[in-house]
1. Assuming -12500 is helix-only ellipticity at 222 nm (-39500 (n - 2.57) for each DSSP H run of 4 or more, over all residues; to 500) as calculated from a single structure, say which of P, Q, R it is.
2. Taking 4.3 as the value of distance in nm of label points 7 Å out along Cα→Cβ at positions 11 and 147 derived from one of the structures shown (P, Q, R), identify that structure.
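Since every read-out is calculated from the coordinates, none of them should be taken as a lab result. These numbers come from a predicted model, not from an experiment. Cβ atoms are built from the backbone, for glycine too; each structure is taken alone.
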Structure P
Amino acid sequence: MRALIAQTGMELRLTLRSGEGLLVTLVIPPALLVFFAALRIAPSGYDRPIDFLLPSMLALAVMSIGLVSLGIRTAYERHYGVLKRLGATPLGRGRLLGAKILAVLTIEVVQALILVLVGVSFGWRPSGSIVLAFLTMLMGTATFASLGLFIAGTFRAETTLALANGLYLLLILLGGIAWPVERLPGPLAIIGLALPSNALASALRQTLAPSPGWPVAQLGALLLWTLLILALARRTFRWE
């Protein structure tokens with residue numbers, strides 16, 4: 001346990017020392033929330049923009065740390081041989097991956113607090129089920145952390161950098177983050193509905209609504225994405 005905690009602390013420090021990591025995880029989601037909330041443009045079905053935007057930015061925060069930050073940093077650790085060496089130490093591969101996930105969860109807590117504070121400043125008030133929203137974010141973390149680690153362990157570091165950032169942009173534009181997928185043109189809406197970002201964002205909107213319900217379909221979609229990604233990672237992930 002002591003080794004796991006120590007490695008988690010190291011993972012946190014490495015993330016916070018990275019300029020790109022700080023930008024993606026702690027700057028972009030709040031900045032986008034402030035920008036879009038200041039425009040005061042609400043999609044149909046939402047009386048206030050913040051009711052749509054806050055769940056979107058919570059989903060974006062999960063994507064930022066799991067897909068982009070974790071994926072890219074792990075890819076370069078693999079490229080420089082760090083991943084192989086750490087996996088061969090008494091820490092072991094299981095606790096190394098566990099430390100990475102614990103660091104992701106810790107940063108997500110900070111992200112969520114910042115976003116909620118920004119949301120409150122724009123008139124958002126706690127509603128819905130916080131417990132359901134927390135469970136939804138955990139399921140989303142499993143999906144996007146798995147995706148980040150899969151890409152990092154399968155492709156070269158340079159390819160991971162481009163692929164993670166490209167997917168990140170795609171998920172923002174088409175995956176229900178910047179705008180509801182049902183408002184996109186036909187073919188793009190079909191693609192958007194299938195993306196895990198849409199499942200996560202729509203599930204958070206449902207759980208944070210005044211009359212929350214279980215987002216069964218969305219959580220099921222996230223579970224299927226996670227199982228699919230893990231099955232692929234099991235076949236392709238390399239430590240060196």
Structure Q
Amino acid sequence: MDNTLYVGLSRQMVLKREMDIVANNIANADTTGFKFESLITRETPGPPAFTAGGPRPVKFVSADGVARNFSQGGLRRTDATLDMAIEGQGFFKVNTKAGDRFTRDGHFRTDDTGRITTQSGDVVADEGGGEITIDPAKPGEVTISADGVVSQGAERIGKIGVFKFDSLSALEKTGDNLYQNASNQQPSAATDAKVRQGMLESSNVNPITQITRMIEVNRAYEQVTQMISAESDLSRNSVARLGRLQ
């Protein structure tokens with residue numbers, strides 16, 4: 001009976017972690033460029049409490065990481081000059097104080113010096129990793145072509161860098177909708193991707209699917225709780241009966 005309690009407890013711990021992930025997906029349903037996540041689980045064999053004829057080893061369940069779905073979110077028009085969305089695979093590169101970061105969130109602006117930055121003030125990199133500066137004193141509309149070329153009037157002033165990875169498992173979330181390269185992979189230019197000016201990529205979260213999953217996880221947790229309670233009652237009654245026989 002102890003084995004049942006231990007296995008049930010391990011399942012509850014995993015369900016709690018999954019509930020946190022689903023809740024985070026729902027909370028970011030309107031976050032630009034957000035990619036929804038799913039929990040990966042695995043069986044973990046462990047030594048059982050002694051039971052004659054019982055299974056050996058007992059198999060517990062445990063969390064084994066988080067899978068991230070990088071599928072394309074829908075594109076929505078904003079008509080803001082420095083809003084950009086990537087159509088296809090690829091990421092914008094951002095130069096932060098902590099190092100290079102990558103994002104699908106193209107809600108950009110300019111800082112006091114005219115550099116294109118994120119809303120947090122981190123510099124958006126060009127194709128070579130440098131900066132792109134817009135001179136507000138110069139006449140001409142700022143336009144961004146599908147291949148990322150930034151022009152001010154008739155003058156080309158830079159090209160937005162869009163990079164891709166051979167394996168997206170190289171990317172690790174660091175907060176603020178940014179990812180870091182947590183491997184030895186070197187990103188390459190995403191030549192097939194297109195930059196869409198005046199648009200942003202929506203989250204790829206399906207709220208209905210995630211809410212349905214939240215209900216399923218909650219019900220599963222309640223079922224495990226009921227099982228643990230029933231096993232606890234059975235154990236307590238067994239001890240009581242043994243006591244009356246002595």
Structure R
Amino acid sequence: MNACDTCVVRNRAICSSLDSDELKALNAIGRRRTLEPGESLMWEGEDSVLVANVIDGVLKLSTGTEDGREQIVGVVYPSDFIGRPFGSTSGHGVTALTDAKVCVFSRKDFDAFAREHPALEHKLLQRTLAELDRTRRWMLLLGRKSAGEKVASFLLEMSERLVQPGCGDGDGALKRFSLPFSRQQVADVLGLTIETVSRQFTRLKADGLIDLPSRREVVILDREALAAEAG
């Protein structure tokens with residue numbers, strides 16, 4: 001039994017397009033790696049030597065500003081693909097926010113494999129276009145929405161993206177989840193201050209839309225009202 005046979009995201013990751021023989025060939029060039037919170041997998045501006053499938057955990061994509069601050073530009077979840085196939089450098093750093101497991105491939109080996117398997121290249125294109133759509137929605141969120149709309153949108157996305165196979169309610173989202181971010185990181189992601197984020201969390205709780213059993217735990221009490229709040 002190879003690692004692909006026991007992979008919990010096999011049916012959702014880009015390799016879902018491959019048959020058993022192709023999976024064996026892909027497994028031969030990959031390896032599992034475990035990351036601790038704060039551990040980096042890729043660095044901005046470095047040679048693009050790795051690509052990876054996320055098996056478990058949450059990782060952030062970040063870039064440095066001219067004044068030395070970090071800006072989180074994206075978040076990846078189980079079944080997401082990270083890295084830049086057919087590219088020479090990494091456009092951003094990739095760092096684990098939680099304990100994480102990834103399936104790592106040498107970019108050159110993966111590029112060669114993808115060229116020989118059009119179905120995998122097709123999946124890569126689909127993922128790239130889906131990521132482009134998410135980026136455009138995120139630009140709308142950052143550029144046009146109010147602080148309350150930003151926080152509500154963020155919580156709804158977390159409830160959908162943190163779902164594991166067999167979990168979630170009827171609409172495929174979680175009612176209760178643990179944020180992989182600190183309040184400061186939420187603020188950084190949304191382009192807000194930590195004080196503003198805390199005020200919005202408190203207001204949403206007071207209005208009965210969410211509950212906050214602990215610092216990072218969130219319970220969505222009224223998803224329809226939260227969606228309305230998100231605009």
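1. Structure of origin is R.
2. Working through the options, I get structure R.
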